[in-house]
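Scrolling down, you'll hit the structures one after another.
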Structure P
Amino acid sequence: MTWLAETAMLSHGWRRFLLLLIAGAIAGLSVPPLFVLPALFISFPFWVWCLDGAEPGRGWRRFFGQAFAIGFAFGWGYFTVAFHWLGAAFFVDGGIMIALMPFAILALAALIAFFWGLGSALAHLFWSHGPWRIVTLGTFITIAEWARGHVLTGFPFDLLGYALTPTDEMMQITSVIGVYGLTFVAALLALTPALIWPASNRSLSRRLLPFFLAILVIAVQLGYGFNRLAGTISTERTDIAMRLVQPMVYEHSDWGNVDPAALIDKLLMISEMRMDPADQGLADITHLVWPESSLPFFLSSYPDALARIARLLPDTATLLAGIPRQQFEPGQTQSAGPPFNALLAIDTSGEIIASYDKSHLVPFGEFLPFSQFFSRLGIKQFVPGAEGWAHGDARRRLMSLPSTPAFLALICYEILFSGDLGDTAGAQFILNITNDAWFDHSIGPAQHAHHARVRAVEEGLSLIRAANTGLTFTTDPLGRVTAGIAPLQMAVLDVRPHERLPATVFSQLRHWPLLIAIIAGLLISLVVSRRGRRARV
């Protein structure tokens, strides 16, 4: 291992780039739902060792020289593996764009790896050659992860902290520090093996101490999780009964092929399904939930839809459905702009009594960044809609309906944004409707579902998740799945949300503890790097 560490330090050029690309790809195996946790400890030390051998550079090369290339190469490998499942979307419509898939995945991974490259370059400005250098790199990796989760609307899939949430017990710590705080922990732990090698005349016990401390931290994390699960009582609500529909609708990819009447027939039939002899159907349901894109057409194109829905619903029930909504100015009959990806509440008279419009849209999926430039190249968003989709108001995510406890409405991608879900203090549970059919037969739907479960733990709120093709399930406020439907199965699921828990530490403090930890890491890095420079002088 000493030979391997020294080889990494002395490597340069394309050999170092390839070494880090492979190491990053190995690290990518730690993402949900793979959770190969040892991959972090095997791969991340190479980042440290290569920075040990990197030359500082001058001028612009201080930021875009060897240190940047080291972090970029590692990140490119990591994100290529972590996001490879996005390529499944290219198989939609018969795979017409399949030839572009490898280039698109590599380009996206490279774009996001840019954040890790900058983090690596900044870390190298404060570099030292003692054990504190892993604090320096861990701090800047965390800053880079925060940046990619927020810059240009953010893309917070597979934050490094998710690697430490493979079990119900391990994810409980996010109720205290959130997934960004856990990202800081994961980065520090993964870097500790870099302090074991090379030996450099240090005793074995001294070299192994940081790694044993990392194991101890994981043990404490597990202990906290076991204690929280054992000591927390979670009870179902008795005032609301929901039927979740998993309808297997594939017409969302091409609105031109939609037969509204036939699709309504299908959804009404599924909604009334009886899964076993004791099933009462819709008789004792207060809310029927159809997922995102369940009706991939505007209701104005099939006016009878609302009347048929009204005839289906029991007297006291409400339909919550993912249906696109057009914008209209008062007194106007023409659309006033791009449509909204919406959650509509429809009562037994066929009236739309409330709505929520998705505010956090998927870049390139639902809207086209720098649209004028990309449209000239013939590039458009994946989700149909000639004008793209409009952004809703993020402050209106809390929905209040008659005889219904207030709940937080989140559509698909919006469940990813830790600490930025909306008015969680006023919500009694989270309703997340989604359509992951673009990524069927990949790890994407399971990865998305796991991220959603972590949000439930962070906020101490029960999660109700209705997905078009899976995964449809409900969790208690501790993130434990209490009921679910298998993926790619046309079925219904009757559930009740759980009572919310008292406010979690994370829901009260948000990212303040993380900010304090980052400031502490920066101060430590600054002090240690200055001492190192003075010692060399």
Structure Q
Amino acid sequence: MSNHAEADRPAARPRIRSRRRRRTFWIAAAVAAGVAIAAGVVAGLSGGDSESAGPITENGTLVYAVAGTQVSLDPAVAATAVTSLVNRNIFDSLVAQTGPDSFGKWLADSWTISPDGRTYRFALREGVTFHDGTPFTADAVRASLDHIVDPKTKSAYAASLISAYQETRVIDPLTVEVVLKQPFTPFLQALSTPSLGIQSPKALADQTYRPVGTGPFAYESWEQGKAETLTRFDAYRWPAPGSAHSGAARLGKLVFQFINEDATRYGALTSGQVQAIGGVPPVSADDLAKRENFTLHSDETPGLNYNLYLNQSRGPLADPLVRRALTASVDVAKLVKNIYFGHYPVADNAISEVTAGYDAPARKDLTAFDPDNAKRLLDQAGWNHTDSEGFRVKDGARLSLIWPYWPDGTREQRDVVADGIRAQARTVGIDIQRPTVDTGTYVDKYLIGGGYDLVDVSFARPTPDVLRFAFFSANTYAKAGGNVALVNSPQLDSWVTGAAATTDPKLAAGNYSSVQHEVLSQAYIIPIYTPVSLTGYAKSVRELTFDAQTYPRFYDAWLAA
């Protein structure tokens, strides 16, 4: 996902549809629908080309190419952006995020929250059906949430969103209560994500899993590693707030093609093989913006920046001096500007500027690029000798760090970024090894096994609670979290859990601010760039919209002749 800072943009370019979200601080406010915490935009407010194109046509097939691949069809299992992109069309949510601090009804007609903040009672929408013909009832809510937290599901992300979940009580077919172990103010925002989309109990009980939701498109087929095809659900009548119409989707089919190679994906768009692509290569963005028959949509993504996480639980990086030395050895700004042509903002924090609760002053705690300081820090840490190749040594051991390279999960030229970081680190005597691994090895040996020193990742979510996902000590990858730096800090734990439990916005904002300062001062991460949704599409694509996490929404979309 991709964009660039305003200061780096040339003069006005035609046909670029850009939206940089207004920065908003985290708010916990009691509203008519309940407690709302988040930052984002109304689904459907950021739209595609609205030029007159004659009458709306239906039954077309839109082919959308994207980098990445599906590792699982189950939204409760897979944590990848590709899965969320596809599944948002298959699965609806109980609530929809409608603004920076508000949520609207979707599959839930209304809801109330108990005074202690632990029980959410939802009145469900009547007349909703799943793609398999079964009715949507309270049993579906219970089955979906229980499925997510079931250890057998092995949720890679969704379970962390509802870590406070205790149980779901069915009051009657259209009334359900969700009970939490403790107050958890990000709960509504979590419910609005594709990862917590409501699934058919019948499909969940089937031994052969097939994604079945209530969304505007139904799953048809999956050619693993190549494509997934969805077909219109003709009975659909319950769109998310902000939609332009209320009946069935206008497109007859949606085909998602998985094309990792940037040039190939871009060529597929410009040659007419596909009508839209995600992840427009930054090197091609200006070219696309100048093409009369195409539109470039640019939108910075809320959530965790693309960061390099330093595993402080083992080896040389257990020493904060070495972590700071590595940070000081890397000229991030130069790398990002050279590789991404000004289309991706240089990051200076764990979360992006468009994420609620972003604390600009925290950047002062980020160790600045200074190779001479890096060398001094390494000397201070006892790595004050070099071997015949110029790498630092201590007690006869070389200062070597393992950063596994997973080609199937790499996009946006992140391998080029890694090459630059390795080269710069070498100038101060740090050896970074990049073993190439397949998916199984990457997950089992490294993410779960912990046999790494460095891991790079970004994560989209429009709430500062994403900091809990990334730094709460219990949220290791093996436990469905994103704490790949393997931070184990009682102070950080207290801040993130306290922020999630309180209804006091000032307390929450202060806690989230403290987290941002701490992770930079302790050099648990090296922020690289802010992910940006660079979406390119043909002029024939109409009313393509984008949600709070910058995923494209296809419900209103149609193809002009």
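Every read-out reported here was derived from the displayed coordinates using simple, explicitly stated rules and does not represent laboratory data. What you see is a predicted model; the values in this text were computed from it and never measured. Cβ atoms are built from the backbone, for glycine too; each structure is taken alone.
For mean count of other Cβ atoms within 10 Å over residues 234-241, which of P, Q scores largest?
If we compare mean count of other Cβ atoms within 10 Å over residues 234-241 over P, Q, the biggest value is for Q.
Determine which structure produced the value 21.1 for mean projected area of the Cα convex hull in nm², for residues 106-353 alone, calculated from the coordinates; the candidates are P, Q.
Considering all the candidates, the number was obtained from P.
Could you figure out which one of P, Q the value 22, 56, 21, 1 for P(r) over Cα pairs in 20 Å bins from 0, in percent was computed from?
Q
Tell me which of P, Q gives 15 when you compute relative contact order in percent (Cα under 8 Å, 6 or more apart).
Working through the options, I get structure P.
Which structure, out of P, Q, was helix-only ellipticity at 222 nm (-39500 (n - 2.57) for each DSSP H run of 4 or more, over all residues; to 500) calculated from, if the result is -13500?
P
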